[in-house]
Structure formats: structure tokens, C-alpha cells
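Below are structures written as C-alpha cells.
None of the figures in this text is laboratory data; all of them are computed from the coordinates on show. Model, not experiment: these values are computed from the prediction. Cβ atoms are built from the backbone, for glycine too; each structure is taken alone.
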Structure I
Amino acid sequence: MIGRRHHLVVDAPDPQGSAAFWSAVLGEPVTYDDGDFVVVSVDDQTSEMAFQRAPGLPPSTWPGPGVPQQMHVDVMVEDVTSAGEEVLRLGARALGGDVYADPAGHPFCLVRRPSWATPIESDSAR
């Protein structure tokens, strides 16, 4: 294991509006909001859904081909550099910074484990 899911990040022209919707649907509070990035989760130490400002984003036409689905996975890792090397060995493609694409082209980000999250090594016992 290289890391664990941090957030499912959804692009949105209005991240607060999207977060309010999903907060009501899931019965979970908004636990973080910096104006451009909003998190809905059980508490402020749990990874779940996040909404990232994407101005002018057209709505998805999925399953039609016009505008694809618009989200990505954040992967929580201990060391972004070594995790980047590992995902490249597994077939990922570097897109710049800590952003990669899986073999099918879906983007994902490697993010350093926040201090509130349990260490990644503890998951190896599962």
C-alpha cells in the first residue's frame, strides 16, 4: 500500500452550495471551508468529500460524451516524493506538481498525511 484515500474532490462553480447539498443528503456537517475548498465529513479529522472551486465549470453531460465527470481522488501519503515514484512505477503519468493520472487518464493528487490522521503504516496490519 502506498497511501489511503484522503478526499473525493469534486469540482464545482459554487463549492459552498455543493457542500450544503451533500451535507444535507449525507447528514454530515461542513467541517472545513476556506472559500475555495469545502469539506463535508463526519468530523474535522475524517476524510470524505471535498468541493473545489472551478469557475465556469459546465455541468457534466454524463453519460453523454460532451462534458465528462469532474472529480478526482486525493491520496493521503507519508512522503509525497517517494509515493510519486511508486505510482509512476505502477503506471501513473505525472501531470505536474503532485498531480498524476492513473493508467486510464483519471487525475489524482498525492497529499501529505495531515497531522490529525493516523499514520499510513498502521493500515498495513489490516
Structure II
Amino acid sequence: MPVGRRHHLILDCPDPAAEARFWSAVLGDPITHDDGDFVVVSPDTATSGLAFQRAPDHRRPTWPDPAVPQQMHLDVMVDDLAGAAAAVVALGATRLPGDHVFADPAGHPFCLIRRPGWAPPVS
């Protein structure tokens, strides 16, 4: 049984609206949420998609040169935050500073979020 379900893939950027307009045009999906600092592109308001999060000190990745690594993380929607936190730690995640923020075994950050009301139960 899964612990959770992917919500959004979050990309840090200096201008969330500009990034969202770009990816909206590339993917043909609309902008479904925009609060100025966090903008979502998804097929509709009840579907996961890409999200763009303001990061004022964002440094452009230098891939494949690892001097400045890629900056993105997964949001994982869960029904029970405490139970999911225990489950991901048991699977090898480590807690990071912040509410419900973890790193996978390779150090990639991800967040556990309470399942939005529009999404069906995870379990």
C-alpha cells in the first residue's frame, strides 16, 4: 500500500509567473493557481501538475556541471501526516528543517502535504 501520491513537482525560480507561462505554453495546460509566489500549471484544479515557487536567491543550474545543482522537489499528498512521516523515515528518509520536509536516501528534498479536498483518498 502506498504512503502517499505525487501532488506537484515544485521548481524553484525567481519569477513563478514567467515560468508558469512558459510551461503552460509548452504543455498546453492552463495556469490553475497563482498567488504571486506559487503558481501551478495543471490540466485542471483537481489534477496534480508542475508548480513554480519563488526563490529570490535562485541560482541557475549549471548542469551537467555540478557546481550549481538542480533545484526542485516533490510534494507528496497523504491522508495522515504523522503516519506518513513515520512511514517515510522507516523507508530511509531523513527529516529536514521545516514542517513535514524530508530528504530521500540520496538527499533529494520532498514535502509531505495533507491531501487536498479535491483529491480522492490515498489509501
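Descriptive notes on the structure:
- Parent structure of the calculated result 2.6, given that distance in nm of label points 7 Å out along Cα→Cβ at positions 1 and 33 is the read-out and I, II the choices: II
- For 2.6 (distance in nm of label points 7 Å out along Cα→Cβ at positions 25 and 97, calculated) the corresponding structure among I, II: I
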